[in-house]
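Below you'll find the structures, each written out as structure tokens.
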Structure P
Amino acid sequence: MLALVKQLGLADYVSTYEAMQAFTKDRTSETPDEIWVLEHPPVFTLGLAGDASNLHSPSNKIPLVQVDRGGEITYHGPGQIVVYLLLDLRRLGIFVKELVSRIEQAVIDTLADFGVEAERHPGAPGIYVSQQALVPPEWLGAKIAALGLKVSKSCSYHGLALNVATDLEAFQRIHPCGYEGLKTVDMQTLGIKDNIDTISQRLLQHLQKQLMPS
């Protein structure tokens, strides 16, 4: 069963978060999976394991929202592709650890399509610029995509965020994922000038290939 893809544009974080919770609460074994593709206005989100002190430089223009996903603190804003994966894992036959690996692989494959070599870091979910990548040295090892999930009734929600042309200064207000000094980068800074919609479509193709192979 293919997922229903919804392009939501620029969407308020809290209302989208509440809609994900409601969708997951009300779904049945017959409910088709959905993938929501969107951007958010500027917002910091703090996961269940999060420490609010990792927002070390608060902004009165960027709210902080406590959420029920895994992980620590991150930033969402325009120029970042956010993909929420509302999936019935039991129906797909995927366990959480494998789901994380498949999502990460889809991001790695997407970045490779645009000439950026990326990698996983054990124990630190997300995707990072490879130490062997052909990029300016200051961006080697920088985080370029974040991942945070919640599973309820064997169904996932939340998902991933890929930095395309993002306000990197906002990340300087936090310790990304709880790691002080962790650099965050976007594709534009690495020289990728492709349209965000083009990158979004490629990411969606790789996610569907990883999660719902034909």
Structure Q
Amino acid sequence: MAKVALYNQKGDKKGDVTVSDAIFAAKFNEDLIHQALVRQLANARLGMIAHTKTRAEVRGGGRKPFRQKGTGRARQGSTRSPQQIGGGVAHGPRNNRNFKKDMPKKQRRLALFSALSAKLGENKIIALDKYEGEVKTKPFAEMLKKLPIEKDVLVVVAEKNELIQKSSSNIPFAKSLLVNYLNIADLQKYDTVLFEEAALKKIEEVFIEKTSNKEE
């Protein structure tokens, strides 16, 4: 059975929490993780701001700019042509490009489980029994320094928790989010994942039990 080390806010280890093997002992699949990461980043992209008009969108050009013969110039049919000043732009940037990528839900979850399992295998996942105190940045930052966290940390809570979420919001090396919104991009970005103990229990409810119920 997979286990996650449990700490209190003083930095003392209390023991281990048994977690789901389906989520935290999944087979590592680098290709699936990469595919899920590319999909998430692509779907987060905004449409291009730069936008040019084609010859069909440029105003004017209803008549021939000058007569066909006798001018010594190349014949032109419309002032809206790309080679004309003020004409349309050929192959210019357009703001209607769609960057969205699809990926089956089952594969997305397998990628998430694979990433979590890899983190646990590297001892980069720990748990916190609870956090008590005032909504202040300094005490929370000091608490994080007492835990086995080497770099930045992703704090995962079971449900909306203003004490943790507001206390961590101004810490540059920390980010907090609900377990429901756990995603592949944040798992790749942050070195250590700190789960609230209740979040370790809820993760099965969010990512496994719902799936089973739908299949039934």
Of the structures P, Q, the one that 0.00 was derived from, the read-out being FRET efficiency 1/(1 + (r/R0)^6) of positions 74 and 138 (r between Cβ atoms, R0 = 30 Å, to 0.05)
Q
Upon calculation of Rg/Rh (Cα atoms, Kirkwood Rh) from the atomic coordinates, which of the structures P, Q produces 1.29?
Q
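With FRET efficiency 1/(1 + (r/R0)^6) of positions 2 and 58 (r between Cβ atoms, R0 = 35 Å, to 0.05) computed per structure, which member of P, Q shows the largest figure? Spell out each step's value before the answer.
Working: P: 0.25; Q: 0.05.
Ranking P, Q on FRET efficiency 1/(1 + (r/R0)^6) of positions 2 and 58 (r between Cβ atoms, R0 = 35 Å, to 0.05), first place is P.
Which of the displayed structures (P, Q) returns the greatest value of Kirkwood radius over Cα pairs in Å, for residues 18-97 alone on calculation? Spell out each step's value before the answer.
Numbers: P: 14.6; Q: 17.6.
Top value of Kirkwood radius over Cα pairs in Å, for residues 18-97 alone goes to structure Q.
When distance in nm of label points 7 Å out along Cα→Cβ at positions 10 and 42 is calculated for each of the structures P, Q, which structure yields the highest value? Could the numbers behind the result be given before it?
On the way: P: 1.3; Q: 5.1.
Of structures P, Q, the maximum of distance in nm of label points 7 Å out along Cα→Cβ at positions 10 and 42 occurs in Q.
Throughout, read-outs are computed from the coordinates displayed, never taken from laboratory work. What you see is a predicted model, and the numbers here were worked out from it, not measured in a lab. Cβ atoms are built from the backbone, for glycine too; each structure is taken alone.
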